[in-house]
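Input: structures, listed below.
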Structure P
Amino acid sequence: MPEWVTADQIDEEGLKNISLYQARLRWELDNYPQGTLEQFRSDPEELHRAIVEVVKSAIATKINAEQGGASPEVAQELAMSVVAPSDGPALMDDEPPEPLSDEDHMAILDWAIPE
């Protein structure tokens, strides 16, 4: 039986460069735009840490699924369901959150996603 991986075992180095990090940031921007902007303005490092924790959990989910016999595609879908759950306010609320201005949206993406 394989040993299960926990989020604490995932190395944080380079996580901004993976699609799961970017997907989580975009999910935050879609579902909690004002809260994401406020956190970005007041403590961007805390925003980064919050995203990293979710991504680490998603990576652990993916690894454990693969070790449990899931195909890479199914494991990736499971990881994506952790970083971008389908029950966020953008999809579930009658009135989705008001999006950020293009300027604020791009400022956060430029900060978070290296070229």
Structure Q
Amino acid sequence: MSAIPGGDIVDLSGTVHVPIVSAPPAGTYRVVLWVRVFNRDSASVTVTLISDEAGTVEREIDRATGLAVNGVKDFLTRDPPYVLDTPDKSLEAYMSAPPAATNPVIHVSWLDIT
């Protein structure tokens, strides 16, 4: 068994669903360690985190409602962690409305287990 760390920084794009953690390769479990959203916009925002399976929204995972300007929200800091266990399962995020000026940014960290 091996464990390979990974991560990314992703800009949201208003109400468009943006992949923030891609699906793992076949035979791999992608363990999401944390997801952090930072609101760089000039107004409060609502950000929703969803799981997506094969292009179909599976379920809402978490939501930050009214995240203040320069506010930070940590998602998925839980035990047990969220696991992407099939090559068609990913995490996405979107806002409830377009930004006033600047899209929020999301930082993610995961561990691939093979």
Structure R
Amino acid sequence: MENKTVLDALVEHGLISSIMDAMHRRNNTALTETLLTLLRNISTDKKSLEEMVNVGLVDIIGSVLKEGSPLSRKIVVLYLRLLYNMCFNTDMRHMIAGAGLIPVFANCFGT
């Protein structure tokens, strides 16, 4: 049996998928802030990033931001910080740009 970090074990057991399921509860701002902070903190881990790609995190973020529901500035900033961390991975950077999220963020900060 190989030695695994706690994060590796959590990712293997579906941590990212569970977080994404919980993200659909958008009426709870405190929960959303906590989940985005957790995602941002683990977004520097290669396995976590791979799982974020597998669950379609960029598409989920895009749909949340594009749906037009009002988001607090704090939530938008947390999304931006998460995407910033994800940009250090070339594949994620291409996915973010391809999803058209740059103008969406500009629009969120403009209002």
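Thinking of P, Q, R, which structure, once helix-only ellipticity at 222 nm (-39500 (n - 2.57) for each DSSP H run of 4 or more, over all residues; to 500) is computed, gives back -20000? Only one of P, Q, R returns -20000 for helix-only ellipticity at 222 nm (-39500 (n - 2.57) for each DSSP H run of 4 or more, over all residues; to 500), namely P.
Hey, relative contact order in percent (Cα under 8 Å, 6 or more apart) derived from one of P, Q, R reads 50; which structure? Could you put the intermediate results ahead of the total?
Numbers: P: 39; Q: 50; R: 28.
Derived from the structure labelled Q.
Values in this text are rule-based calculations from the coordinates and carry no lab data. These numbers were taken from a predicted model, which means no experiment stands behind them.
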